[in-house]
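J.: Once you scroll down, you'll see the structures, which are given as structure tokens.
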Structure 1
Amino acid sequence: MRDILYRELEVPCSADEAWTHVIDPSWLGEDGEWDAVAGGEGWVTSEGDTRYLVVEEVEEARRFVYRWASFSDEPSRVEIELEPVPTGTRISISESPLQARAMASLCAR
């Protein structure tokens, strides 16, 4: 992965209900588990590839951030944000390579 991936969608449910799905690793693969607290660790297996992750930030029903990597993909950082909207909840997901984030912070100095 070299580019930042971004996806936004609206779901017809409350942020609390959407949150229960966001912190359930089953939406990312066939099997997995993680501890959805800052500093928590876990894994997800999809199509025979296992990704290992570390949770960075958790704001219940608002924000979930983690870093993950596998032996076949470069590490990346995923940010998931939930925002109540009149029709339910807007979920914004962005994933960026850790190498790109490190280069950007060096250039900002």
Structure 2
Amino acid sequence: MNLKDIQASWQRKKGLVFVFALGMLVGPFVSSYFGIQVTSRTARADLHNGIIDLQASLCDARARMEVKEPGKLDWSARRDLATKFSIMPGRDKGDSEVESLCSNKLAG
């Protein structure tokens, strides 16, 4: 293979290499924009929301064991009940997001 063959081969493939390089640079942004890929920030947020929902469900179940119909309580009584049962084992106090969601679950 001589130099002219290499140059001719490069001329034929130059456009393909350019398009490939452009796709490698732009592709991740496009796929992220359309939601095809999940960023680590989105995954962490989904995990956090799932944990909060699970803890609020546990709080709701524990509170309903003490008060059979918490939906009949006023807002402050439900909030106090949620504050009491939102404390997870090994913690000194409950998470405010868990308290809020638990109180909402007790209302419904």
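A short reminder: the numbers here are calculations on the coordinates, not readings from a lab. As the structure is a prediction and not an experimental result, all values here were calculated from the model. Cβ atoms are built from the backbone, for glycine too; each structure is taken alone.
J.: Can you say which of 1, 2 returns -26000 when helix-only ellipticity at 222 nm (-39500 (n - 2.57) for each DSSP H run of 4 or more, over all residues; to 500) is computed?
T.: Values: 1: -4500; 2: -26000.
Traced to structure 2.
J.: Where does the value 0.00 come from, among 1, 2, when FRET efficiency 1/(1 + (r/R0)^6) of positions 32 and 72 (r between Cβ atoms, R0 = 25 Å, to 0.05) is the thing being computed? Intermediate results must be reported in sequence, preceding the final value.
T.: Numbers: 1: 0.95; 2: 0.00.
Structure 2 accounts for this read-out.
J.: Still on this structure: By the measure FRET efficiency 1/(1 + (r/R0)^6) of positions 8 and 96 (r between Cβ atoms, R0 = 41 Å, to 0.05), tell me the structure among 1, 2 with the highest figure.
T.: 1
J.: Going by Kirkwood radius over Cα pairs in Å, which of structures 1, 2 comes out largest?
T.: Top value of Kirkwood radius over Cα pairs in Å goes to structure 2.
J.: Here's another thing I want to ask about it. For which of 1, 2 does distance in nm of label points 7 Å out along Cα→Cβ at positions 24 and 40, calculated from the coordinates, equal 1.4?
T.: 1
J.: Could you tell me which structure in 1, 2 was used to calculate relative contact order in percent (Cα under 8 Å, 6 or more apart) as 24?
T.: Numbers: 1: 29; 2: 24.
It traces back to 2.
J.: Consider the structures 1, 2: one of them gives 10.1 for mean count of other Cβ atoms within 10 Å over residues 16-23 as calculated from the coordinates. Say which.
T.: Derived from the structure labelled 2.
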